[in-house]
Structure 1
Amino acid sequence: MSSSPLRIAMWSGPRNISTAMMRAFENRPDTAVEDEPFYAAYLALTGLDHPMRDDVLKSQPVDWRVVVAGLLCPAPDNAPIFYQKHMTHHMLPEIGTDWLAACCNVFLIRRPDDVVASYSAKRADVALVDIGVVRQAELFDREAQRLGRAPPVIDASDVLAAPGPMLKALCEAVGIPFSERMLSWPSGRRASDGVWAPAWYDQVEKSTGFVEPRALDRPATSPALASVATAARPYYERLARWKLACP
């Protein structure tokens, strides 16, 4: 196997389908995955009190430079594809981003109203910075400038509506063959899941594939939550202009 894998960095905010996407890639026989490698560094730098904070801090390096060095190493088991699930809000200004040039960077977006409704079910207070959409747009702009073109963007709603076609489009965009194994996986926890899984992954642990969106209205939100979604919407819409189309 090659010691220089294709590094796919998937940039998402929280309460997206980011863990399901990680499951899809991990179910490929040619792919190793990494779950939110900057989480501990983010908590250490901000001092924020997240669920299972102490466990997270013990489970990962808190120096972002050490994290980057690990991401640029050969993939676990020398897998030819190294899929890295990243949260955009973890990328604080003091964390360097030059290493992104070694990756194929993809941007996973979701409608802000859906993100805020889902996030508020886990944490009472939600601020714009918590959902990462501003930082996601900044990273997108930086990568577009480096490439001279828009990097791949994929919308969670499109994946849920048509998993097969959208994952085929994504695989084509990053230059790998599609695998039917990406469409389903065994339920349960993975050794690759972050130590924080008990606090955040209850639904995905029950899943065996991408679930069709339910024909239900989104949960009602308070005026404060609605204002966060409103503030986030222009950033989402700017990236959505570049999203992959369903074949």
Structure 2
Amino acid sequence: MSVKKTLKAPFFEIGPKQYLYGDQVLQLALAADRAAKEYDIDVIFTAPFCDIRRVAEATERLFVFSPHMDPISIGRGLADILPESVKAAGADGVMLNHVERAITFNVLEKSIKRAKELGLMVLAIADSIEEAGAIASLSPTVLTAEQSDLIGTGIIADESYILNTTNAIKSVNAEILVLQAAGITDENDVYKMILEGAEGTGTSSAVGKAADPGEMAVKMIRAVRKAWDARNGI
């Protein structure tokens, strides 16, 4: 099965986790969708499981991702996340190996294989430079280089980490898009991350805990466009 959309740089990822729910998630998705169109930025929206279908049906420009799935087949598996169900709900892809839902390399390999069988994109997450290089061998669509000890700290990775992880990934597979995240607190962090070499960045708490999540998402998506244009002399 073919993927219905092609993700390209620069891009931004929003993962509301459990900071928002129900209509709050939908309103954030709609704001992000409008900004994605206005600034011509691809936006991955990692929706809570219960909101995947609502978000997918209500938006046009977002790449809707599931926050996890299990490499199981149709049949037994109570409370597991069936890949076919993720696809049927309207997801374009799946996030795998987040620090809050870490899996072994063996399970990750099986999960990526199942995702590809269904035409789902994969955003895989690595902590270290070494792990990033290893996961790159599995050829996910996006590989997030995210130092877990920076998550929620307000401290972003330095330029050397951005360059070293990007090089480690691209040396294995140049087609993989690299997302640099962790510690993003506002649009200034987004701008800096893109300007210093990231193809994409993203956040959860900075948007989910904002007084106006939609407004914060718009500011960050706009910052991606500004930084990318500045970086490319546009």
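Since every read-out is calculated from the coordinates, none of them should be taken as a lab result. What you see is a predicted model; the values in this text were computed from it and never measured. Cβ atoms are built from the backbone, for glycine too; each structure is taken alone.
Any idea which of 1, 2 comes out highest on relative contact order in percent (Cα under 8 Å, 6 or more apart)?
1
Out of 1, 2, choose the structure whose coordinates give distance in nm of label points 7 Å out along Cα→Cβ at positions 70 and 94 equal to 1.9 when calculated.
1
A value of 1.00 was derived for FRET efficiency 1/(1 + (r/R0)^6) of positions 6 and 118 (r between Cβ atoms, R0 = 35 Å, to 0.05); which structure in 1, 2 was it taken from?
Only structure 2 yields this read-out.
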